[in-house]
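Every number in this text was worked out from the coordinates using simple rules, so none of it is lab data. This one's a predicted model, so the numbers in the text were calculated from it and none came from an experiment. Cβ atoms are built from the backbone, for glycine too; each structure is taken alone.
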Structure I
């Protein structure tokens, strides 16, 4: 079993906490993504799993073995780096075979593994070339191949696609997912790109300031974020936020500020009763906003002024302002709108999110 267990993991650099009390269970054959902004501790966590960074305190287990004191070569892991780390003077074949030769495998077994990995990756016709003769995407495949031939218990990926152009990154994301499904090996992947995290991960770990903010399946993070940070980080474009006051009127619960007044559905109002007459943060996904029609009532919509119009083909993004709140609405591509227009946006009130005004925790 290639289960990875992380318990109370901490890392300090000069009295600064880079990783704080991280606890993660990664199941056998699972693809888990660590995601967060620069400096959040995701790469440091990965390097501690790999044995490239010492642990201040805590425990890391691969299978049933505590690996805290084991050198990287004895952890049965393979790591793919951001910069590929290929030997420029060696052929593709020799780059992929190098680690196996160091382990003393015979030539026939090495050839079998290298050619098998090359076929999986579609680089079987490039085995005699040098890295400089390959495109960025092909070099990344060689780096992946070097990891695959080792048949490790765990694959570790440190932002392996960040050096590729946008279209190739999309293509390689698909290829990585196919390769993982085919090999069935546990994988831990680090990225700062939340779209990459959502599309690749069976589960996603969101980190900030060295602390795990939430771990769950991609749609769980999107639909039920644990706090305002996760809500704003997961989803593209990010969630809109507005500071509002919760209050009762006309037998219903309302949220309002100087520009917004929305009636809250009863099923949501129930969990907000304990925050009556308090300030809170209202969260609305851009896709849950649309240009209001004649049938949309005033209690489910609010007026905005358009500041930017982004025509993306499949949709239009409207950057708007409602009082002090800047928002983005993802609307139908047929909508005709221009800068400085004023219009009403209707909201899907069943998909409203609320967060504590001070702590940012979901309520």
Structure II
């Protein structure tokens, strides 16, 4: 009889233990899929930059005395994977950054204030260390600009408002549950895309160090989306048209229109990135005057246009995309231009078949034009 009660007790106890384990697993699963509080995903970052302006023109040497300090503060949010795109990108961070510089007290450049939305992509991660790459794209305001009488040395910036593009490679070390130390390298570009001239633009490499604070000590709960959109192997054909307005130093304050056409093939090589191969043509109204000044006369619009082959790479973030491309001219009547050119653009997909973009085209470090583009993708 005693053995019968012992067997019954052991069986009941085993069932209770099994039920407890199942309840724990169930609750753990729920905890993992619980929605993180808004403040637990927010960070505040402060950075100190040590930078120097690249002298890609001899006139640039006189703008600053060398290495100078600038400051950056950012509001950052950690994604938690509730969307397919965030999950596939391994939970990127995004936010907005404010960057300030007085260029070491330069009387020619004055002060620059930049506001740039950004996205940070994880490259490598361990328990206490994170290596990421950040792309920032926004607008910058200069207090001092080129003036032929009062500020003739500043041939880099001739308009108060400019495009501001920044790339940052950062390593972050976890100090406490709510704080990180960071350090890394950056490259900042400021230019108006030759909408006003002269416009040498500023290319500013540097290093930075800073600290980040989490708004809440609550842990972030990473999730898996209900459905995942796998895109590897998907292909598209694009047709696009763009327009830009530019000025040239040789034709002071004279406006020229640029008409841009492109046809491209795109293919996803994984679920978030795709490569681009395309053909481009552009008709720049300033080319006729440049050719004429060189002693040649040509009124044929087709012969005054530029034709090129382009290869690029695009990072997709839901409806937004960041595009980097390198082009080679097949035909270019303007012999002052380099054989190669590069482009960086921000695309926004209004619909899966309709997109718009803002694209900056440059020859090495010299901006050519800033174009607004409308395109079809099918």
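Data table
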read-out	value
For FRET efficiency 1/(1 + (r/R0)^6) of positions 104 and 184 (r between Cβ atoms, R0 = 25 Å, to 0.05) computed as 0.75, the structure of I, II it came from	II
Structure responsible for 4.1, with distance in nm of label points 7 Å out along Cα→Cβ at positions 48 and 304 calculated and labels I, II on offer	I
Identity of the structure behind -4000 (criterion: helix-only ellipticity at 222 nm (-39500 (n - 2.57) for each DSSP H run of 4 or more, over all residues; to 500), calculated), options I, II	II
Comparison of I, II by Rg/Rh (Cα atoms, Kirkwood Rh) - largest value held by	II
Which of I, II yields 5.5 [distance in nm of label points 7 Å out along Cα→Cβ at positions 80 and 336, calculated]	II
